[in-house]
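A.B. asks: Right after this note come the structures.
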Structure 1
Amino acid sequence: MVTSPDLDRSAILRESAAAVRHLARICFKTGPPTHTGVELEWTVHDAADPARLVDASRLRAALGRHSPATLDATSPAEPLRHGGVVTLEPGGQLEISTPPRLSVAALIRATEADIAQVTDLLAAAGLILGRSGIDPHRRPGPVVETPRYRAMRAAFDRRGPDGRTMMYSTAGLQVCLDAGEPDQVADRWAAAHAVGPPLLAAFATAARHAGRRTGWASARMAAWLAIDPARTRPVWSPGHAEDDPTTTWIRYVLAAPLLCLRRDNADWAAPPGVTFADWLDGALPQPPTTDDLDYHVSTLFPPVRPRGYLELRYLDTQPGRDWRLPLAVLTALFDDPGTVRDAYAIAAPQAHRWSAAARHGLADPALAAAAASLLDLALTTLPRLDLPVGVHDDIQRGVLRRLTAATERRDR
């Protein structure tokens, strides 16, 4: 992934044109698509009683010097041995964010080592990682409290209970891909969205929450889609497929309401309904800075978010080592421009069906058919990833299992 150059974060934005220029500089960093990253989240459970609450003090003791500052303000927050950084979500979900790697093989090797390290730390405290995209045992409840999280909860509570479900109970898998060369960005951006609903359906693991069936294949994605469409709906849509990605993203960012306003006290609540465009137009006493704009972007959660690279946010956490399957599938589908175009052509008819994918998963025949074709395409390009033989064979078998499931649902 190409990283952003150092910018003046304290610069005051006195007009919308300055905000537009800043966003245009940072949203897509172009260059050869060579890096891949992954961010993995899990719910955390007591090994003997997975329905028991795991409180912040127990997590702090387990993670020690790797505890994030949100959990322990005095922690050095040391990275794991292979560079992964541990963070915690509001409900105590644990996340490992990896440095990008030049090969999928290197990424898998390093990430597996970091997962093993975290697993050992948790095991010593009688804790285990969850295996699905939403907590199947416990009702939503806060574990980590910060001013940001309190402001988020207050904002989402105005729309109903889904915000608390998302904050406290969900766990996702994010795959990060380079935006590509300038002439590739639009195709990669469109394809990253289009393949989302079929792959969400293929890898849905979040049907059971708080001890009951939810009626959704991915109750995790259902919660995300419901909390606030202005910050969670897809940026790209089939009806506007020809729109410039940068322009579309800038419009999305400026039209989104503020989720929180950082202050020196514990109250970070933002005035309801005030967008960043309103702030630029003088809706608040102090004008925003470049840093305020960057922070606002961090409060937007669409299924695909541009962060210089493409952050694909629509997958549920996978059980055990199965996180490697969607990582390999997506990396294979984005291996070269021709495969990107083929993937888009397969998925485009289903590209708008996010809610259907979350609700029905592979029980929807059209989504199952698209998923089967995408998985088959990924299998044809999987050898290009140059994975070690054992890893390649294991991933191939896993993808074939998902392909068989999709094909059976398609043919019913």
Structure 2
Amino acid sequence: MSSAYLPRLVDDLLAEYLASFPAVMLVGPRACGKTTTAARHAATVLRLDTRQGTDALRADPDAALRHRAEPVLLDEWQEFPEVIGAVKRAVDAERRPGRFLITGSARSNTDELLWPGTGRIVMLPMYPLTVAEATGVSPRPFIERVAAGEPLVGAVPSPDVADYVGLAVRGGFPEPALELDATGAQRWLSSYADQLALRDARSHSLRLDASRLRRYLDALAINSAGTPQDKTLYEAAGIDRRTAHEYERLLADMVVTDHLSAWSTNRLKRLSRTPKRYLVDSGLMAAILGADVGDVLSDDNLLGALIDTFVTAQLRTEAPMSATRYRLSHLRDQNGRREIDVIAELPRGRLIGIEIKAAAGVRHSDARHLMWLRDSIGASFVAGVVLHTGHDTIELDDRIVAAPISALWN
């Protein structure tokens, strides 16, 4: 293995999938490192975003996949979608594990009933770097540690709020996160947003209006980590509801946006069903808004939204890798008086609640919504954590602690 390669959280799980399934699709946003990681697990690489990679497939894709050293990596499959049919036929003919590894910057057609990969290709998400990955550490997933009752200790030396904002503004795309200075990183991320609208998205929709899509992306960035109504977004972008829904699907398909579904239960009444919307990367959010560290620190609303987007990105990336299967959601009642930023739902209905505070000082009252949830659901409440930008871990109440955000990767 090359010493230059930075191990990713997905590596071990990808190896397990290839040992068990004939075809695995690694899906994530463009430039998050999919090709670099996938190539390390492949014996043959076919890059479908190049003419050389597709020439052999155009005439006879089935024949082009035969007799190649496996696993065969089919990189950027959405540039030549016909290859999925060839993979289907190859897997149907011989269903041994580790035959194909497919990467793409789109989930296109993966939800359609007639998509040929159903039952044959297993999906595995990959996201931009977490801080743990970028710094070369590999703690157990945070939710696993909370569920096990492990101590939550922050990093040493302890970051302060400006340090956290600096990490969030740089984001997790490997090039700006690891190789560029602050100015270069912001320029890279701004260019990335422009290219999403001007080039990448056009391969998904011929009817696309790039300037309107960019305005809609701006509206999503402003509202990242929020629960805006659809009307708020499409009016801000100057488009109609139908166009907004099309753009929403498109950006989710390209793994640029994500959401946390609203958690609900029959035991609690009047809970909102509105999802919490996010850009998948806090650095991309900051670049779209043209905000640097100083801008963020001078705007409390932006600070809170950026830190929430940053922390949720760390948790989102860990979730598929965890041995403890859990789902992430959020909780908010219909009048907005009670809300919990992240809910991790463990097997058998057990819950962990996480509040994210862009403040160094934590008070007992900051846990009031977690205490309300604990008292409402009883033994199903495993633990609550208030993640903050200070230095200390503090027990706030029964099964509820405050811990530094850096406990995520320490």
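Bear in mind that the values in this text are calculations on the coordinates, not laboratory data. Here the structure is a predicted model, which means the values were calculated and not measured. Cβ atoms are built from the backbone, for glycine too; each structure is taken alone.
A.B. asks: With percent of Cα pairs over 34 Å apart computed per structure, which member of 1, 2 shows the largest figure?
C.D. replies: 2
A.B. asks: Output the label of whichever structure in 1, 2 has the greatest value of relative contact order in percent (Cα under 8 Å, 6 or more apart).
C.D. replies: The maximum falls on structure 1.
A.B. asks: Can you spot which of 1, 2 the value 0.90 was calculated from, given it is FRET efficiency 1/(1 + (r/R0)^6) of positions 249 and 361 (r between Cβ atoms, R0 = 41 Å, to 0.05)?
C.D. replies: 1
A.B. asks: Taking FRET efficiency 1/(1 + (r/R0)^6) of positions 33 and 161 (r between Cβ atoms, R0 = 25 Å, to 0.05) for each of 1, 2, which is largest?
C.D. replies: Largest calculated value belongs to 2.
A.B. asks: So if we calculate distance in nm of label points 7 Å out along Cα→Cβ at positions 105 and 145 for every structure here (1, 2), which label has the highest result? Display every interim value, and only then the final one.
C.D. replies: Numbers: 1: 5.0; 2: 3.3.
When distance in nm of label points 7 Å out along Cα→Cβ at positions 105 and 145 is calculated for 1, 2, structure 1 comes out on top.
A.B. asks: Using mean count of other Cβ atoms within 10 Å over residues 273-280 as the calculated read-out, with 17.9 as its value, let me know the right label among 1, 2.
C.D. replies: 1
A.B. asks: Ok, one more. Compute mean count of other Cβ atoms within 10 Å over residues 281-288 for each of 1, 2 and report the one that scores greatest.
C.D. replies: 2
A.B. asks: If helix-only ellipticity at 222 nm (-39500 (n - 2.57) for each DSSP H run of 4 or more, over all residues; to 500) comes out at -11000 when worked out from the coordinates, which of 1, 2 was used?
C.D. replies: Numbers: 1: -13000; 2: -11000.
Only one of 1, 2 returns -11000 for helix-only ellipticity at 222 nm (-39500 (n - 2.57) for each DSSP H run of 4 or more, over all residues; to 500), namely 2.
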